[in-house]
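Multiple structures are listed underneath, in structure tokens.
Derivation of every value follows stated rules applied to the coordinates shown; laboratory data play no part. Since the model is a prediction, treat every value here as computed from it, not as a measurement. Cβ atoms are built from the backbone, for glycine too; each structure is taken alone.
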Structure I
Amino acid sequence: MNTGAFNHITDNELLKKYRSDLNKEWLGILLQRYTLLLLGVCMKYLKNEEEAKDAVQQIFLKALNELEKYQVDYPKSWLYKIACNYCLMKIRDRKNTIELDQQDEKMLITDSDRENMEEKEMNLNLLEEAIEELNPEQKSCITLFYHHKKSYQQISEITGYSLLQVKSNIQNGKRNLKLLLLKKQTRI
């Protein structure tokens, strides 16, 4: 059918013709009139030309099915409403997909965090082993300084070592810890 030859027929007359003889070409003419309107609506919502074109096709299919089932009195506003609802559904689906992707990303971060925590735990265990291998003076000064947050003066008062001995034990203890940790890490 030449659709231009039917420009004089109103939307409601096209629907009546369709209902009388069930010829889908009448619906095709009606839908073709609103292709640009629907494309515009879909572009407004979806912001993507290919997605909008696909949406118009889906809207046409839905309209064809619905027109067979229901009496429609205002086809233009009815099609507009179908288009809006379809686009909103697509956007909602898109957001749900993004949220799922973000949840997957959070899961990956959690896995990464878990690996980091396991690595830190292993390093802490190695550090504790290395501290146990220090001589008693270095061990007590390192433990008081780093674990108990004591000052040089407080360590000197607790241990009876001079400030110079405390400082020396901490510096030598740090250097020895570093060497012990390197040895232990290369064995792993």
Structure II
Amino acid sequence: MQKGSAYFIEEVTSAVETHTLSVLVDNEPGVLARVIGLFSGRGYNIDSLTVSETSHEEHISRITIVTTATPQVIQQIRTQLGRLVPVHEVADLSLSEIKPLERELALIKVAGTGEKRVEALRLADAFRATVIDATAEHFIFEMTGRQQKIEQFITIMQPLGLVEVCRTGVIALKRGQDKT
């Protein structure tokens, strides 16, 4: 029994999961604000958000949202997104039997000289990061890959002189011929 309550309240604990949602919407002003308003109005969190036009002829855009919640909340989010008027389709790419292709782009600035500079370049090569700007004091690396790979690279660069990071957010597509 919970303190201060005359009723027995069963504590329900569900595992929190990360899901990637692909939402096809009309490409018109205000649609993104409506989708984001759904999340903020209900207290749902967005870990990553990307938007781009996918069909210029049909005026359709894809919103890719990475969110973390319990399975019940994820289902609630999917249902509520599907009810919005400009939404054509909502797909949870995380539920696909075949893992979707997910990528993120990051720009990572690292400052360093001497041995730290050499080590940063060696590690960047191992992670397939490309040097897109360099001076005698710093590098800016460009890197694409899964979120975990980018996180790992950032963690490794911290003791070598990590200055700042800029990330695009996750983009994802389902494998095979199906849309979404």
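Structure summary
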read-out: Source structure (of I, II) for helix-only ellipticity at 222 nm (-39500 (n - 2.57) for each DSSP H run of 4 or more, over all residues; to 500), computed value -28000; value: I
read-out: Ranking I, II by distance in nm of label points 7 Å out along Cα→Cβ at positions 58 and 154, the structure that comes out highest; value: I
read-out: FRET efficiency 1/(1 + (r/R0)^6) of positions 42 and 162 (r between Cβ atoms, R0 = 30 Å, to 0.05) - highest-scoring structure of I, II; value: II
read-out: Among I, II, structure where relative contact order in percent (Cα under 8 Å, 6 or more apart) as derived comes to 25; value: II
read-out: Structure responsible for 0.00, with FRET efficiency 1/(1 + (r/R0)^6) of positions 34 and 130 (r between Cβ atoms, R0 = 35 Å, to 0.05) calculated and labels I, II on offer; value: I
